[in-house]
Structure I
Amino acid sequence: MTVSLTYESIRTTRGYDDLLAALYMKVKSTVCEADLPPVRGISVAGNQPPASTQYQEAIAALYGIGYGLKMGLKFGKLPRPEGYFDYRVGALETMWWSTGRTLDIGDPETLRWLTYLMVPAFVSKELVDEARQLAKAKHTEIPYDLVSLEVVDEGRCVQTLHVGPYDKEEPTVDRLHRYIGERGLQVSGRHHEIYISDPRRTAPAKLKTVIRLAVKPDPAAQRRLAAEGGVLSQNRRG
C-alpha cells in the first residue's frame, strides 16, 4: 500500500510531528511505499566525501540556521509569519549522486550531494536570510552563506530502515532494488539517506538510517510482469 502525505496544509505542531513520523521516524526494515509532497528544506550542496571538512561544515551551517529559525521564531527574535507553529528540527537528510556511471562516495571528481533539514511551509527565503544574519553574528567561522532554501520534490518513493554502519548499507540497498524490480518500477531519483541516529552518540552497529529511492513505472517491466502474473505496484501519481 502506498501512503500519501500532506505538507502545505499543516497548521499545528502535532500535525508536523505526525508528518516527520510518517516520513521517516516510523519507517521499519520492511520496504514500504510513500507518495511524498514537495517540501521545503534549508540546504547545502557539495562534492567532497562525508568525512571531509566541506561536508562537516555544511552540517554545522545547517544546524546553526535550523535551530536559529526554530528558537528565533519561538522567542520573538524573528518575525512570526502567517501560519506559524512551533516545530521540531528534523533529521539530517542527504541526497547522493554521481556525474559518472557509478556512485563512488570517496571520489570528489564525480561525487555530488545535497544535504538539508526540512522546515515547515511557512519558512521563506527572507526568514532564512534573517536567521543567517543572527547565526553569523555568533559564529563567523561557519559558512552560513552556503545555506539556501530549496524545494525537494520526490513524489512516489520506496524506503526502508537500515540499522548498522553506513558502510554496510549495500544489502539494504539491494533489497530496495529487488522490491522495485519485482513491482515493475524503476529508480527516478537520487540515493536519499535520512540519519535518524547521531553518529557521535550511537555505536555504529545501532545507527538507524532511512534509505529512500524515488521511483516511477517501468512500462517494459510492467508488461513482462503482467504476462508472467507478477506483482504490479499501483501508480498513485500517474
Structure II
Amino acid sequence: MVGLSAPFPRPQPAQPAAVDRHYRDLGWRGDGRIGWTLTAGAEQWGHWDALVFEGRRWSYRALWRWVTAVAHQLVDCGLEPGDRLLWQATNSVEALVLHLAGWRIGVCCVPVVPIYREHEMAHILRNAAPTAVAFSTQVGSRELAAEMADLLDQLDLAPRLRMALGGEVDGWSRLAAEPDRDAVVSDDGLPEPADPDQPCLLLYTSGTTAAPKGALHSSTTLLADSRRGCRGR
C-alpha cells in the first residue's frame, strides 16, 4: 500500500531473467494488457452474453461497441494515458462501461465504494488527484454528485472532466449513450491501453483504523490473479 502523489511513483526494479521465465511458466506474468481483454472477447465470443443486469443482456460485441464509444468520448474530453479517472457509483452498467473505457485508453481507474462520505472522500480526492471524476447523481436519499461538486470546490480541485451517472447535473457531462444497432463504431484513433507493468487500477482501503490507503495494480497483477483463479491455484 502506498501514499500517492501525482504522478504516481513507479519503481522498475530489474527482473532477473530466470525469475521472469519462472513467473511466465506459472502464468503469473505475461505481456497482456487489461485494456485489450474486452476487445479479445468481442473478437472471440462476439454474440455470447458478456453481461446480464436487471433483466437485460449485452453480448461481448454490444458491450465492446458501447465501451468504445465512451472511450472516444473520454479522449474528446481531454483524457490521456496515465490520467486518473475516479468514479463513485451504485451498481450499474454505466459504471462498468466507464471503467472499461478508461482501461481501453490507458487510464488508471479509481473506483470508490458509494458508502464513503465526505470525510473519506476528501482524503481520497486529495491523495489520488484525479484528472476526471464521475459520480452517481443519486445514492439512496443522497444527491451524491451535488455533494461531491461542493467537496471538489472546497478542496480546490478542478478535474478536467466531471461526469454525472444516472441523471443530469448542471455543467457536468453525461456518459455517451449506447450506440444504435446500425451505428458504425470503430476504435481507430484511440490510444493503446497501459503497458503491462503500468498502473491501471487504484483501490483504497476502508480506512477503519487510519486514513484510506491506495493500493496500485497493473495488468500484470490483475491478469495473474485471473489466471490463478481460473486454474484453481
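When Rg and Dmax of the Cα atoms in Å is calculated, the result is 18.2, 56; to which of the structures I, II does this value belong? For Rg and Dmax of the Cα atoms in Å, the value 18.2, 56 is produced by structure II.
Figure out for me which of the structures I, II the number 1.6 belongs to, where distance in nm of label points 7 Å out along Cα→Cβ at positions 100 and 132 was derived from the coordinates. Source structure for this number: II.
Which structure, out of I, II, was FRET efficiency 1/(1 + (r/R0)^6) of positions 140 and 172 (r between Cβ atoms, R0 = 41 Å, to 0.05) derived from, given a value of 0.55? Label of the originating structure: I. State the single structure among I, II that was used to calculate helix-only ellipticity at 222 nm (-39500 (n - 2.57) for each DSSP H run of 4 or more, over all residues; to 500), giving -11000. Here the read-out was taken from II.
Here, each number is a calculation from the coordinates, and none is a lab measurement. Treat the numbers as computed from the prediction; the structure is a model and nothing was measured. Cβ atoms are built from the backbone, for glycine too; each structure is taken alone.
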